[in-house]
1. To test your reading of the models, identify which of P, Q gives 9.2 for mean projected area of the Cα convex hull in nm² when calculated.
2. Work out which structure the value 4.0 belongs to, where distance in nm of label points 7 Å out along Cα→Cβ at positions 36 and 60 was derived from one of P, Q.
3. Out of P, Q, choose the structure whose coordinates give mean count of other Cβ atoms within 10 Å over residues 68-75 equal to 21.2 when calculated.
4. Given that helix-only ellipticity at 222 nm (-39500 (n - 2.57) for each DSSP H run of 4 or more, over all residues; to 500), derived from a single structure, equals -6000, which label among P, Q identifies that structure?
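What follows is calculated from the coordinates using simple rules that are stated; it is not laboratory data. It should be emphasised that the depicted structure is a prediction, and the values quoted were computed from it without experimental measurement. Cβ atoms are built from the backbone, for glycine too; each structure is taken alone.
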Structure P
Amino acid sequence: MVINGTCLDYLAESFMAGDPLDGGGFAILNGVAFDEDGRLYELDTPYPGGNLFSLASGGAIYVRDPRGLLEESQLNGGEFAALTPEDWALIRPYLEENERLFGIPVDDLLSVDGRRLPPEQVYRKIRPAGHEALMPEEAWVKRMV
């Protein structure tokens, strides 16, 4: 799923979508909008709410956040992780389809203050934090022994 705008709260709450690099689900949050003249601009924040990835046990959210505006305090069950080349290879075709459907060029999404940046400087990955309460029972039992 690609969200070009934003969500107000509880994005991907209780997401249980497996590993996105192994066929699991994911969401892309671009945090952009169009002005009255049809020009693309960044929202003040890609996600204004809390409870981002609340109680998630799988999947990932890829957030366009080149200014590092998202904070740990907004995550509830998720953690920031480095965007890898494999992550970029996964989400790029979705951003290209988004470009085809909605006219938002991937190059524009990768541009910040007129400079094109590498994807890992523009997108941040959020994955489940691996809370014991969300871990499979077998893994939890092994940790207790």
Structure Q
Amino acid sequence: MDALAKANALQRQRIEGLNKKIDSLHTNIDEMEKEAATVVVRDGFVANDLQFETSSAKLTGASLTELNRIAYYLQVNEGVYLTISGHTDNTGNAAANLLLSQKRGQAVYDYLVARGVQGNRMEHQGYGDRQPIGDNNTEIGRNQNRRVELRIK
């Protein structure tokens, strides 16, 4: 009888543990949906403020927070596909800028894949300084040109 009581107690503990895990998953899904709701889509683009260290493809801490929100958005909206476009200003060597823009696009892609977004839902490309949106003769314009665009396709 003692063995049966011990087995039942063990089974109850396992069931309680599973119920806690299920409750935790529900909480995570609720948090994910709240974060996903903060993502803004304008004119087919995911509005973002992705920043990189100077002359680098290393994302800043603030960018990781932003990319987490975007990953949640993509997980909640499974039918959304992205084109990731890396861009630079025209400072320095054009070939180096092209490579840097490609690496930045790749960094965003890799981060989103690591956060659970299926790679086949995204493509990435670097354009260097060939598609400016600001005036490269001003600091403000150069800052605008150093960007990664996320376009919904």
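1. Numbers: P: 9.2; Q: 11.8.
Value 9.2 for mean projected area of the Cα convex hull in nm² corresponds to P out of P, Q.
2. Working: P: 4.0; Q: 2.8.
Label of the source structure: P.
3. Value 21.2 for mean count of other Cβ atoms within 10 Å over residues 68-75 corresponds to Q out of P, Q.
4. Working: P: -6000; Q: -18000.
Clearly, the read-out refers to P.
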